[in-house]
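Some structures to go through are shown next.
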Structure P
Amino acid sequence: MKSENALQQRMREVSKTLLIVLLAVIAAISLWTPLAHPAIAARWFTLPNLFYLLPVPALVVLLSLYLWRCLNNRQSHNRPFILTLGLIFLGFSGLGISIWPHIIPPSITLWQAAAPTQSQGFMLVGALLIIPVILVYTFWSYYVFRGKVHHGEGYH
């Protein structure tokens, strides 16, 4: 998104290799997890769950194909980044669906592992104070560093 010409083309080629690696990792985890844990296999492959959860792997396939197409198209600059974020989101969504409501170890549920209400309230106040500061700083830094990087610009 921030580069052009030879550097951008080189990164498109690297991105194709990394997409293949990402898809191999997603496939390995997606195959290994149900084989290793019968409860996870039952969650994904029994009816009616199969129909409810089928959009997750279907979207992974569709996003991957569209991402590959965008990597071959020199006109799309932002789409590969957005599509990669979508793939990562779908990967974590699939993992979350697989282990819900348990966390590691599987005998502990999310609610058993949660902090006391007072601690969560304290963290909420801290988050409400610091998140706006982080967002303002992030937007400001994106504004300052907007645009593409051109050869010869900047410090020497």
Structure Q
Amino acid sequence: MEDFYLSKKLDNDQIINTLSEVFSDLTVFYCDLNNDQPEKLNLDNPNHIIFNTQEDFGIQEFSFVISIYRTPDTYHEQRQLYLGKIFSDKYKIRTLVPFTKPDEPNEPYYDIVFENGKTYLTDDSDIDFSNKTGVIKILKEYDLPVIKFDEKAEFIDH
């Protein structure tokens, strides 16, 4: 499963179109998980992926969440980063992706923010999710390794 957070709400068609462009061998469905599944969704077909969204999430600056399910079982964090950058660049919005800093793997407060073609390491320790207060602190511009996935959402090892 992949989760990433956006500074602006997107409609389901925008999300379906973007995911379908990026992972062109997969069929993308919106599924709110509370109602019946989409009619054409076949859970036995590994090429069918689903997503849902949540508005007014606990981070004021990034209150729209996209969650994607049924992608390959490995490289979730890298896939989140990959998609976060794509959505930021395509829709000219800020995106936030939870991040494990390689030299501090036990630190739970790091995130990556993509904005205007730049990548920032951020800290969300000031956020109080229960009352939606606090801000994401930008720590510094950050270099991520190049991350690539194929049309089936499989990681491409360089």
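Every read-out reported here was derived from the displayed coordinates using simple, explicitly stated rules and does not represent laboratory data. Nothing here was measured: the structure is a model prediction, and the numbers come from that model. Cβ atoms are built from the backbone, for glycine too; each structure is taken alone.
Cα extents along the principal axes in Å, for residues 53-100 alone was computed and gave 40, 16, 9; which structure, P, Q, did it come from? The structure behind it is P. Volume of the Cα convex hull per residue in Å³, for residues 45-124 alone computed as 107: which structure among P, Q? Derived from Q, not from the others. Ranked by distance in nm of label points 7 Å out along Cα→Cβ at positions 29 and 61, structures P, Q are topped by Q, which has the highest value. Once mean count of other Cβ atoms within 10 Å over residues 37-44 is evaluated on every structure in P, Q, the highest one turns out to be P. When mean count of other Cβ atoms within 10 Å over residues 21-28 is computed for each of P, Q, the one that comes out at 16.4 is Q. When Rg/Rh (Cα atoms, Kirkwood Rh) is worked out for each of P, Q, structure P gives the greatest result.
If helix-only ellipticity at 222 nm (-39500 (n - 2.57) for each DSSP H run of 4 or more, over all residues; to 500) comes out at -5500 when worked out from the coordinates, which of P, Q was used? Derived from Q, not from the others.
Once FRET efficiency 1/(1 + (r/R0)^6) of positions 13 and 93 (r between Cβ atoms, R0 = 30 Å, to 0.05) is computed for every structure in P, Q, the highest value turns out to be that of Q. To test your reading of the models, identify which of P, Q gives 29 for relative contact order in percent (Cα under 8 Å, 6 or more apart) when calculated. Considering all the candidates, the number was obtained from P.
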